[in-house]
Structure P
């Protein structure tokens with residue numbers, strides 16, 4: 001694919017001004033990029049090339065353009081970390097964090113790429129990036145506000161609320177705020193579960209007392 005064609009494809013998924021930069025990285029490292037539809041299990045992943053293959057990166061199409069861009073650069077950082085260190089370092093160790101910061105630097109402070117709220121949250125996150133942007137509650141909630149239909153998360157609910165998570169049909173009751181998670185009771189079994197504060201809620205359920 002020609003570089004200009006790649007830029008045009010990327011512009012459908014990320015802010016247009018970031019497309020030339022990201023396209024140049026993909027072309028330089030000869031990345032086979034796959035965009036997956038409706039994949040809820042993960043935002044993206046990087047696969048080390050087997051003999052004779054290209055580097056492979058897969059990104060979830062459901063992401064908004066800012067989350068898509070951050071995720072794509074996240075995976076490109078795995079690629080550059082592998083090229084420099086092979087399998088000798090942890091997946092999200094200091095080496096990957098440094099590569100991620102280096103790759104994000106040319107676009108991080110560009111107001112034509114990230115709106116002010118995302119930029120502020122992203123700068124804080126990049127001070128010590130984690131395995132996933134999902135791990136940063138503030139960044140994920142900020143990105144969520146730019147979805148066509150913003151999601152509701154467990155942390156948005158009041159204690160005592162009954163709800164169903166997006167990935168199953170069990171009904172839970174929100175009982176207690178813990179340090180990072182919430183203690184929730186699954187109504188049918190009566191069992192208690194620790195549920196992440198940023199777990200996505202499919203629906204809130206009204207239960208007659």
Structure Q
């Protein structure tokens with residue numbers, strides 16, 4: 001039984017069509033999976049920052065009871081917390097610019113909290129307060145979680161960005177609108193080593 005050239009051509013076209021379909025399906029589903037991984041990890045980053053923001057009112061209330069002359073510092077923390085909790089970036093808007101804005105708002109809260117924790121040096125009773133010490137430990141643990149979640153986020157973003165930019169998936173990512181995601185970067189202040197003088 002001989003197959004005609006037309007039938008062979010149709011079979012080849014169908015086979016190529018099936019191969020193309022499964023390649024597109026696999027590439028698209030892979031990109032969706034990687035993007036969901038980034039979104040999921042972004043939620044963990046936001047969760048860690050929210051945990052820190054939730055500690056702030058208790059910390060401020062504890063310090064307020066001892067450090068009555070530190071109203072400016074306390075107000076700076078409250079204001080920075082308000083700004084940080086208002087700054088929200090959706091997982092589908094993770095551009096470098098949006099992440100930088102989010103990071104700046106969170107950095108202002110971190111700086112204000114650092115100044116608040118320095119207040120304890122002036123108030124020995126506050127340094128000995130068990131509630132303050134417990135909150136300080138919680139805050140330290142939360143800062144460690146934030147760092148860990150940010151690192152995991154950057155790993156997921158790197159995996160996703162690499163995946164969508166490699167040939168030939170970069171063609172599919174362009175067709176289907178998968179765009180590069182932004183990273184958390186070190187603060188400019190962290191780029192230079194502090195001077196230590198004795």
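Please treat every number below as a calculation from the coordinates, not as lab data. Everything numeric in this text was worked out from a predicted model, so none of it was measured. Cβ atoms are built from the backbone, for glycine too; each structure is taken alone.
Of the structures labelled P, Q, which one yields 18.7 when Kirkwood radius over Cα pairs in Å is computed from its coordinates? Provide the component values of the computation, followed by the final result.
Details: P: 18.7; Q: 20.4.
Structure of origin is P.
Just checking, which of P, Q has the largest value of distance in nm of label points 7 Å out along Cα→Cβ at positions 9 and 113?
Details: P: 2.0; Q: 6.9.
Structure Q comes out on top.
Taking FRET efficiency 1/(1 + (r/R0)^6) of positions 73 and 153 (r between Cβ atoms, R0 = 25 Å, to 0.05) as the criterion, which structure among P, Q has the greatest value? Could you put the intermediate results ahead of the total?
Details: P: 0.55; Q: 0.25.
By FRET efficiency 1/(1 + (r/R0)^6) of positions 73 and 153 (r between Cβ atoms, R0 = 25 Å, to 0.05), the leading structure of P, Q is P.
Taking relative contact order in percent (Cα under 8 Å, 6 or more apart) for each of P, Q, which is largest?
Details: P: 13; Q: 31.
Greatest value across P, Q: structure Q.
Going by mean count of other Cβ atoms within 10 Å over residues 17-24, which of structures P, Q comes out largest? Walk me through the numbers on the way to the answer.
Values: P: 19.0; Q: 10.9.
Largest calculated value belongs to P.
Between structures P, Q, where is mean projected area of the Cα convex hull in nm², for residues 65-184 alone highest?
Numbers: P: 9.1; Q: 8.4.
Evaluating mean projected area of the Cα convex hull in nm², for residues 65-184 alone on every structure, the highest lands on P.
Computing FRET efficiency 1/(1 + (r/R0)^6) of positions 25 and 137 (r between Cβ atoms, R0 = 41 Å, to 0.05) gives 0.25 for which of P, Q? Don't skip to the end; give the middle numbers.
Details: P: 0.90; Q: 0.25.
Of the structures listed, the value fits Q.
If distance in nm of label points 7 Å out along Cα→Cβ at positions 49 and 177 comes out at 4.9 when worked out from the coordinates, which of P, Q was used?
Values: P: 4.9; Q: 2.4.
Derived from the structure labelled P.
A value of -27000 was computed for helix-only ellipticity at 222 nm (-39500 (n - 2.57) for each DSSP H run of 4 or more, over all residues; to 500); which of P, Q is the source structure?
Details: P: -11000; Q: -27000.
Of the structures listed, the value fits Q.
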